[in-house]
Structure I
Amino acid sequence: MMDRAALSEMAGVAGGAPIQFGFGPIRHTRLRPVRHAFSYAGCFLRLRIDGQAAARAAGALGRWFGYDRSAPVAFRSSDHGDGRLPLEAWARSLCEQAGVQADGAIWLHTFPRMLGYAFKPVSFWFCHRADHRLVAVIAEVNNTFGERHCYLLAQPDGSPLPQGQTMQASKVFHVSPFCAVEGSYDFRFFNRTDRALARIDYHDANGPLLLTSLSGHLQPATRALVRRALFAQPLFTLGVIARIHLQAFRLWRARVPFHGKPNPPDAFVTRGL
């Protein structure tokens, strides 16, 4: 957890190198009907999506990193958004439809592709006003059935989001067969130039059920750092999907109730705060 100085440093992600790597733990705890917890080392990207800064910065990383091209470690625009609009236009359009003026920097916190493979359970878009104040967070969720849904978190009047504010959204999208599509998520974000923390807690009718977090220290991308990410965890993104199925097997073996997959929600975006 960050100290008070860090919490007051910035309300969003307003600066820093246009491509950054983060290294830190991914934690998951289930509280009921059996306690089930695990943690593993993670690697993530933070990229500036507005303008061409990230694409230009990728050119300095040589053959190790690709921005919309094949490379051992890569980012592909096609892994995000709606598949139609450019990513910046897509994110700004979602904010505009929600009545939020996000005319400043847009940063994306996501997993990279490793050796051509990616599975991204959740990515976070931090959308700012021109005065660098954070006004919206888009939580972009993918499930193992190839479906995607977004939770857009913003104040009703589009005013800035304080650092660490708890934001809530109703759960409408199927993710795990061991959780019903009901209840709500609590989101909390703490960001500064050298560290990021995202917490998502899921509550059902009986209270807190799942506690999850992704955190890490951030460094500007260099060729050496890209090689570090690759050689330390070359199968990281493949491991994400493998661990999902391993933990599901353990829950099934523990006889945690199983829920069939419902139809996806009609709307692609759910508004929350």
Structure II
Amino acid sequence: MSGIIRGEGEGKVVVRVRSAHPYTAELTAEQLRTLAEVARRYGSRVVHTTPRQAVEIPDVPEHLAEKAVAELEKTGLVAGASGRLTRNVFACSRWCLYNAIPVAEPAEELNRRYGDEEMPAKLTISLSGCSFSCSRSRTSDIGAIARTVIRVEREKCIKCGLCVNEPLGCQADALRVSKDEPVVWSRDKCVQCGFCSNICPVSSITAAERGFDIYIGGGGGFFPREAVLLKEFVAEDRVVEEVSRVVERYRELAEPGERLYSVIERVGVKEFE
């Protein structure tokens, strides 16, 4: 059964679950209470969050695992994924101040399409709402990172300094402002994170355009790989379809057991695209 993984100790397994609603990496208070109760009754009274935002309950007797899963399913927690199944889509939270583009809804849609779907090999997908890429989009099989092209109108600047001060001020030294001079923008230093356009109170700095860069072929493990850029500045309303196109191309080209980065090494990025 998906989500039931061999554990330490004879006859012991790990139960891995994720939330199916309202968003696959958010847990409700009711779900947290159920996790605690199942861990107490069936496991060793602890839980562990995985790198893909799922939750694991260790030390469950194998003969009780399906019963534990049934208890969890009552609150919308579903078992998965392991083996060759698609992992839970890793995405930034909806409430992060740094989000240039919210990524919770695209992640939920991708989980609806590919959650627990069998692939040629393990498949990881990550969506980052800004250039910080906390969800590790550059070391996933498929990653999408939000970018913002800004527009600067110096005549509107009131020299408040919010765009250069913590917590959302420019961290790439691409902006300068003082009590004597309105904002100055260095296009060459700008990393297109969009933080300044989120914080400017007078619209001196605004978002001219937003989109996603798509990366493919990243991976962790014994031999970490950094993903390569596949496509720049995909429109916000196209990111799900673009990621889906990569998934289907991977299915078409991969041999059984072959990870996406191995496909890229074998056929090249141009042939893959």
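Read-outs: derived from the displayed coordinates by stated rules, not from any lab. From a predicted model like this one, the values you see are computed outputs, not experimental measurements. Cβ atoms are built from the backbone, for glycine too; each structure is taken alone.
For relative contact order in percent (Cα under 8 Å, 6 or more apart), the highest value in the series I, II is held by structure I.
With volume of the Cα convex hull per residue in Å³, for residues 57-136 alone derived from the coordinates and found to be 126, which of I, II does the value describe? Let's see the in-between values first.
Values: I: 99; II: 126.
Comparing all candidates, it corresponds to II.
Suppose distance in nm of label points 7 Å out along Cα→Cβ at positions 25 and 113 works out to 3.2; of I, II, which structure was it derived from? Among I, II, the structure yielding 3.2 for distance in nm of label points 7 Å out along Cα→Cβ at positions 25 and 113 is I.
Looking just at Kirkwood radius over Cα pairs in Å, which of the labels I, II belongs to the structure with the highest value?
II
Source structure of the calculated read-out (Kirkwood radius over Cα pairs in Å, for residues 217-256 alone, 11.9) within I, II: II.
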